[in-house]
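Some structures are shown below for you to check.
Laboratory data are not the source of any read-out in this text; all were calculated from the coordinates shown. This one's a predicted model, so the numbers in the text were calculated from it and none came from an experiment. Cβ atoms are built from the backbone, for glycine too; each structure is taken alone.
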Structure P
Amino acid sequence: MKPLALITGVGPGTGSAIARRFATAGYRTALLARDESRLNALADELPDAQAIACDVTDTVALAAAVERAGPAEVVVHNAVGGAWGTFRDIDPAVLERNFQVNVMALLQLARLTTPAMLAAGRGALIVTGNTAALRGKAGFAGFAPTKAAQRILAESMARDLGPQGVHVAYLVIDAVIDLAWTRKRYADKPDGFFIKPTAIADEVFHLATQDRSAWSFLSEVRPYGETW
């Protein structure tokens with residue numbers, strides 16, 4: 001049977017690109033997100049795909065989704081909760097919601113999916129992040145704390161699971177992702193300002209399939225035109 005890749009946060013950009021990349025490589029895919037109609041449309045395009053509508057912050061629904069999907073060889077936590085504003089501007093409830101999506105859902109997802117990987121002696125858990133996980137800019141007070149916690153949680157998981165044969169990696173995306181709404185918002189920017197979802201998906205796939213003698217934990221991707 002084909003291996004299964006389970007992906008959360010399957011939206012029209014990065015999540016869909018990741019699903020297509022694994023499908024192209026011969027994986028079955030389990031597509032998790034809240035928008036059922038969009039998931040169904042994507043599942044119709046891909047061979048051996050399951051569309052599973054799920055809010056990853058709902059622990060009961062997430063457990064049911066993982067059970068329905070079946071044991072996964074690769075899990076990608078791409079679901080994200082974001083917000084902009086200083087600590088004075090943000091609604092504390094927004095920060096709490098983002099923590100549930102970015103951190104608690106990762107914790108629950110790992111607890112649900114990695115036992116099967118450990119039993120098989122192989123598997124990969126890849127988390128998509130960004131530079132907010134490494135620095136707290138003034139306007140990211142509702143977001144950066146949750147991504148920093150997410151990165152640290154993933155590192156803790158990697159140190160635990162790696163010696164047991166399960167690879168955990170955190171992908172820092174230092175860029176504006178090339179989507180219709182970002183192109184509109186940054187209409188004055190050149191192509192080199194944006195990162196392609198397909199390029200992100202290629203790196204996720206690379207991390208998930210690295211030889212175990214050369215595993216990465218922290219990986220970074222950015223456009224050639226990005227200042228860093």
Structure Q
Amino acid sequence: MAKHSTTAEQCAGAVSTLFDSVFHDLESWRDEIALIGPKTRSADLDALVQTLVVPSLTRHNPTLLGAGFIAAPEFVRGRDVHFSWWIGPLESNPLLGITTVPTRLDLGARIYTEYLRDVRKLEWYSIPESTQQRHVTGPYVDHLCTCDYLFTVTIPVRVDEQMVGVVGADISVRRLETALLPLFLGADRPLALVNIVDRVVISTEPTVQVGQLAPHSGTTVACSDLPFRVLVAPALAPRV
């Protein structure tokens with residue numbers, strides 16, 4: 001029996017399904033966090049968030065690299081900004097080394113964190129705040145937690161119509177590639193996943209590397225409402 005090739009539409013659907021699953025987790029966490037009133041104690045908030053996110057970080061072959069809640073200024077009693085964020089087990093990391101259990105992000109142990117004093121200026125916070133919609137930031141190199149190339153997905157959390165922070169998760173490009181590349185390789189033509197600014201995220205064409213600019217033209221398939229599209233050869237020729 002002949003084996004059917006994967007289509008670009010199927011690959012785009014798989015991208016949408018993966019991110020929709022992550023956003024579904026975020027929505028459930030958001031609903032739990034929204035039950036906490038303003039001026040909450042940091043210890044109470046951290047205990048709740050840890051309970052919510054750690055199971056997703058410790059699954060077999062987890063999609064998420066890190067996850068948590070970043071509170072708006074003044075939401076946590078006595079704090080201008082509060083990160084309730086956990087990083088999943090890592091095989092190797094320049095900052096944390098090898099870890100076998102989730103690790104709480106400790107801003108005090110990080111250098112160059114001054115820019116976090118006003119998180120409202122950062123894309124993963126400011127866009128959900130202004131649109132009240134879910135958002136995907138990246139890919140970018142995360143110098144705060146993992147020094148990895150990743151996406152951050154976030155959604156706003158509201159209490160009594162007031163924005164109190166964002167709940168979010170990090171997905172590394174390597175883990176995204178592990179999940180999606182076998183499907184992309186099943187196509188009868190080279191494919192590439194590119195982001196909204198045409199940077200290549202995944203490619204099955206050896207001459208087109210991750211991070212390169214892909215061509216504007218060619219056959220493309222949108223990945224639902226996500227800032228991604230699947231680009232189909234022969235359009236896959238690197239831009240100079």
Suppose you compute Cα Rg over 2.2 N^0.38 Å, for residues 19-138 alone for every structure in P, Q: which one lands on 1.07?
Q
Of the structures labelled P, Q, which one yields 45 when percent of Cα pairs over 16 Å apart, for residues 83-122 alone is computed from its coordinates?
Q
Structure with the greatest value (metric mean count of other Cβ atoms within 10 Å over residues 99-106, set P, Q)
P
Taking mean count of other Cβ atoms within 10 Å over residues 27-34 for each of P, Q, which is largest?
P
Starting from the value 1.00: which structure in P, Q was FRET efficiency 1/(1 + (r/R0)^6) of positions 131 and 219 (r between Cβ atoms, R0 = 25 Å, to 0.05) calculated from?
P
Label whose coordinates, when mean projected area of the Cα convex hull in nm² is calculated, return 12.5 (choices P, Q):
P
With helix-only ellipticity at 222 nm (-39500 (n - 2.57) for each DSSP H run of 4 or more, over all residues; to 500) derived as -9000, matching label from P, Q
Q
One of P, Q was used to calculate distance in nm of label points 7 Å out along Cα→Cβ at positions 107 and 203, giving 3.7; which?
Q
